[in-house]
1. Which structure, out of 1, 2, was semi-axes √(5λ) of the Cα gyration tensor in Å calculated from, if the result is 35, 21, 18?
2. Rank structures 1, 2 by mean projected area of the Cα convex hull in nm², for residues 110-229 alone and report only the one at the top, that is, the highest.
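Derivation of every value follows stated rules applied to the coordinates shown; laboratory data play no part. Not measured: the values here are computed from a predicted model.
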Structure 1
Amino acid sequence: MTESPRTEEVDVMRAVTFTQFGGPDVLTVDERPIPEVPAGHVRVRVQAAAVHPLDVVARAGWLGPMVPPGPTYVLGVDAAGTVDAIGPGTSGFDVGQPVLAMSNWPETKVGTQAEFVVLPAAFLAPAPAGVAPAAAATLPLNAHAAAQALRILGLGAGDRIAVTGAAGAIGAFAVQLARHQGLDVVAVAAPEDEPYLTGLGATFVARGADPADAVRKSVPSGVDGLLDAASVGFAAIGAVRDGGLFVAVTPPGVPPSERGIGVGLVQARADGAELTELVGLVESGRLDLRVARTFPFERAAEAHTILAKGGFRGGIVLVTAPDPNPETA
């Protein structure tokens, strides 16, 4: 990974970019103009930005026409930082205020892995009090995905939901939000995750070659809904009762409907009002934020490599200033 030479100009910022598709080595720390702030927008001085599978597939060129070759792209969907500037006619935030935000990157290509990012004020929320930026940055995309998937499922208190990948980035938020909503949760994950998930109040089921059969052993009649955070797809739909609901988190994980089961796909969208509610759940102790490891921008390639390997619990986060007490994967 390379880093462009720094200049003394004050109108530029450092950002994690790529100009060609490939492995982690195509990433570079480049200098870009600090963006202006139009009406209805807020400029955030970024302190931490999570790294997601979306960043990996975009960098690798797997998003097809959504990310055409040629331009310089700044990666990143989540940001934790402070308000740096406010656009004309924009209210609700103050300069210097700690905030969280999500960017609808596949559409706008506005990346958060930069020292500054400009986003619509409607995408922002006040940051959770007393939470370090690296931990806060793990919240927006994954918690939005979990919350919006649960909304698609539309289950009520006392209903049973199964969550695959229940200890992962989206799955863990889904388990906690579902329990908060009064759902009975069957959490499908690796054996080593059992203490964590039972501690969240879920019924644990060890993942295996036949997740549907494993869930049915716990709930013979089938669950009312399933959130497939592990992208198991067709192998998991058998866990759902006739006429139930199945929601996938990636397009390849959407199985054909069977037995009257409704099948859907969640595509997380930025929503400042929802993010504010999620922040409130963090502050009340109902949502747990986990950081696996932090990296400075210059080690973004290493962060991508670790993310692709998997085997960790918690977010991989890039920080604009070195973390004096980095956690290890």
Structure 2
Amino acid sequence: MSWTERTIEPLALARPGVDRDAEHRTDEAWLAAAWSHPTTRVLVVSGGQVLVIDGAPGDTPGDTPGGDPAGGGAGGAGPSLVLLPSFEAPEGERYFLGTDTDGVRHFALAAESLPGRMDGEARPAGLREVGGLLSRRDAGLMVHAVALENWHRMHGFCARCGRPTVIAAAGHVRRCPACGAEHYPRTDPAVIMLVVDEDDRALLARQVHWPEGRFSTLAGFVEPGESLEQAVVREVAEEVGVPVGEVSYVASQPWPFPSSLMLGFTAQAVSTGIRVDGDEIHEARWFSRDELTECFEAGTVLPPSSISIAARLIENWYGKPLPAPRR
């Protein structure tokens, strides 16, 4: 089997965790009953951060939450979310996230600040830090909650008439009382691609604002009226001047920093001459697997974050896990 035929491992932020139960979002009686149910749990989110409790030393992350399966806790593998009963939740906007495999319903609550914890074990954390370490359920809840909180925080006014909007559909719509317009959470599609040449070398690049040695795949946003494949071809040509032919889809991952959906591809280079744009890309190089291994060992090339789809695209070609980024 060639590397292009391998199945990519599940991406950290794209693991299915809960049933979103979208059919209940407009049923106010059902939502009220769900909120008041004693088993319901609430994830408080503020400025993209939530509270987590770290697992015991030596624990490794898994696909089942540790401790209390409904409320999270310190008994499981890796960090787990702090999930509160609804009667302990602070004031704030509520977003219905869905129902887990145990039948527990989950809400997010956007608050001005994260609540304090009497036990002192909880700490604030962002998605980049813990998203790849959480269980399947917790990762799904956090990525959903963070994406919604950011969208609501940035879209409080109607794009049609400029008047204030109100939350609707359990956090998945903002409605304008003045003109009746409905606004839905924004997701910006972005392509991210591993370009390879006829010698099976990979093209990696360093953005202008990245530290020395940090290399990753190319990426860019899809423009209006453009297909995903066209975006891949255009972005590679614009950033490094390399024409590409065949483009193949690999996988996707939500990336709520603040509101993207990363769509991963491989692309076959037609020629290998590099001409960086100098605006976004500072340096780009072709690497064989042996050359990349030597650079990793020497510390002259630093890999992308393990939570990113870029790391998985490179690993799929490289044939083994990338080294952990040096601190």
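1. Values: 1: 35, 21, 18; 2: 38, 25, 16.
Going through each structure in turn, the value belongs to 1.
2. Values: 1: 9.2; 2: 13.0.
The maximum falls on structure 2.
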